[in-house]
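What follows is a set of structures for review.
Derivation of every value follows stated rules applied to the coordinates shown; laboratory data play no part. No experiment lies behind these values; they were computed from the predicted model shown. Cβ atoms are built from the backbone, for glycine too; each structure is taken alone.
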Structure P
Amino acid sequence: MPHTSRSALGADPESQLRACIETFVRESPANCLQRLDGGPIFEAPLVAYASGDDPLFRRYKEIIGPFHLTPREVLRLGAGGPAEDTSGGGVSVICWVLPIARSTRESNRTQREEPSVRWAHTRHYGEQFNDALRRHVVETLRGAGYLAVAPVISPLFKIHGEGISHPPASTWSERHVLYVAGLGTFSLSDGFITARGIAMRCGSVVTDLPLRPGTQPYAAHTANCLYLSEGTCGACIARCPAGAISAAGHDKQKCQAYTYGALLPWRERYQVDVVGCGLCQTGVPCEEEIPAKTR
């Protein structure tokens, strides 16, 4: 694909893309609980960028699995080219956080066994909106003459390990990508604690548009979790109705068995295909912010 001038996205493409995402979140009718009261699904997003050549992406092949793709592999395979990129051009990853609306979080705090109807609708329709945002960012970049792939909604995205003894993992982990971009760190529950908290959805797009990467402000990949960084809190352990969170961490099999097993009746009751749970993301100190250290 021939490239247009970088000026197609202005002299400051980072700001242009951030504005593109913020406007879509603010104005899209899809970011509303249309089957409930029409309230927002997500609040104003956080946006950051990662270099596709950050060494962490190579390390993820050891940390997550050899199947986890690097941004260069995503871009070339997703654009119909070879996995090995010999062009030498820049590769960037656009990352965003979609904080879940306060009213939805408040409704889920009081739950003990199953999610609130607002949370279930957010999990179902919110991810549909997130997919629409992914497509919107891809179309914006391609319209400006750049290559762009949203890995999670591309044929490249696959889950490895489902139905066998070890925990499932995907070919593209958006939480791990967000960590490279400096947007947060991991928690005891396997969630991702951002400046807007752990109650969020996230997304990413890979492009060959060179973008200034964000800084990595964290000394450790668990810095924002009180339990993992200083041994306090652990509120998510008591919040989990499946007993899937303990001092040892998050048991993905237990979590999925509960979410896709015990909660099945709520799909019909709430009229959604995916219910979610989210109890460990609400009613905890990291729900809407990075909790203050106690030590």
Structure Q
Amino acid sequence: MIKDNINQLIDIASSDKHSGEILDARKEYQLIAGNIFEDDKSYENRMALFLEWYIFDRIYPKTDQTLLEIIIYKNRENLSANTLHIFEQFTGNIHGLFIAKKIRDHSVKVLNLFNNQTYEVNETLGKLLFSKRGIFEGRLISYDNEYHFTGSFCFHPEKAKKFIKRKIKEVSGIIHMNKKELVTISIHLDSEKKNLQKLNSKIDKLKTKILKSYSEKKIAKNKKELAELEAKRSYLEEIFSNMENEVKKFTSEKTIREPKVLQTQLIQKLSYMQLVWERSRHIDLDDIYHN
């Protein structure tokens, strides 16, 4: 059933409405993942990996959405409620580099090396597909409260494991630094917010003081101070608003978008290395899986 839904999604993505983007997307994809030729042993599987990237990962600059999100938005009246619900579940897909921890008859327990989370995946072909402790590229999607693989994989040689883990660590280091920077600027934003709240409180008290005062001299003095405080508040509000926008932008770009881009690019680079390995068995593995 889930394969039918994936195939339906691919059919929509490959239809005339969206086909104009496919050639450009393929050129973009192959800049990192390498050119795919029909005589490659893994041609069909790699084309499937490309289509998944095209649908699930590639961002359209004009809309800041994936093709999947665009399809859901544009087909709300054309697709059944059940199909829309399934497609919406697909937006939470997990594209990663996994290690098979336990392989059972109808399921496999895998570890995603990017976030160190384990997933119990419904997979009846687990014993045929996976080897314990082997690293592979895959994509998890949620369906009926269970995780399933889409069925498109890139299996990496055992000897490349050390190199792959090192590259993942490098990406994780960048992501960690971005999170630390977000904490720092968020603390600064909270500090400015407290300063603004204190100033607002001071202004409110001064307004109350003016209303209760009967001395023209004191009223004039307090009004002058009030005008100065309100001018300062306008200045601080502008600063706070700019900082708030910067935090939102940083959060979106550096802690949401960039991690996914970095992880996807690494997955694609490793996929290309595996393709070279597949084509040239006589080349030493260390000459392929390297910086």
**Item:** relative contact order in percent (Cα under 8 Å, 6 or more apart) derived as 23 - corresponding label from P, Q
**Value:** P
**Asked** For FRET efficiency 1/(1 + (r/R0)^6) of positions 142 and 270 (r between Cβ atoms, R0 = 25 Å, to 0.05), which of P, Q scores largest?
**Response** Q
**Item:** Structure from which 36 was derived, percent of Cα pairs over 36 Å apart, options P, Q
**Value:** Q
**Item:** FRET efficiency 1/(1 + (r/R0)^6) of positions 126 and 222 (r between Cβ atoms, R0 = 25 Å, to 0.05) from the coordinates reads 0.00; which among P, Q
**Value:** Q
**Origin of the derived value 1.8 (distance in nm of label points 7 Å out along Cα→Cβ at positions 134 and 190; candidates P, Q)** = P
**Prompt:** Which of P, Q yields 1.29 for Cα Rg over 2.2 N^0.38 Å, for residues 118-197 alone, as computed?
**Reply:** P
**Prompt:** One of P, Q was used to compute helix-only ellipticity at 222 nm (-39500 (n - 2.57) for each DSSP H run of 4 or more, over all residues; to 500), and the answer was -19500. Which one was it?
**Reply:** Q
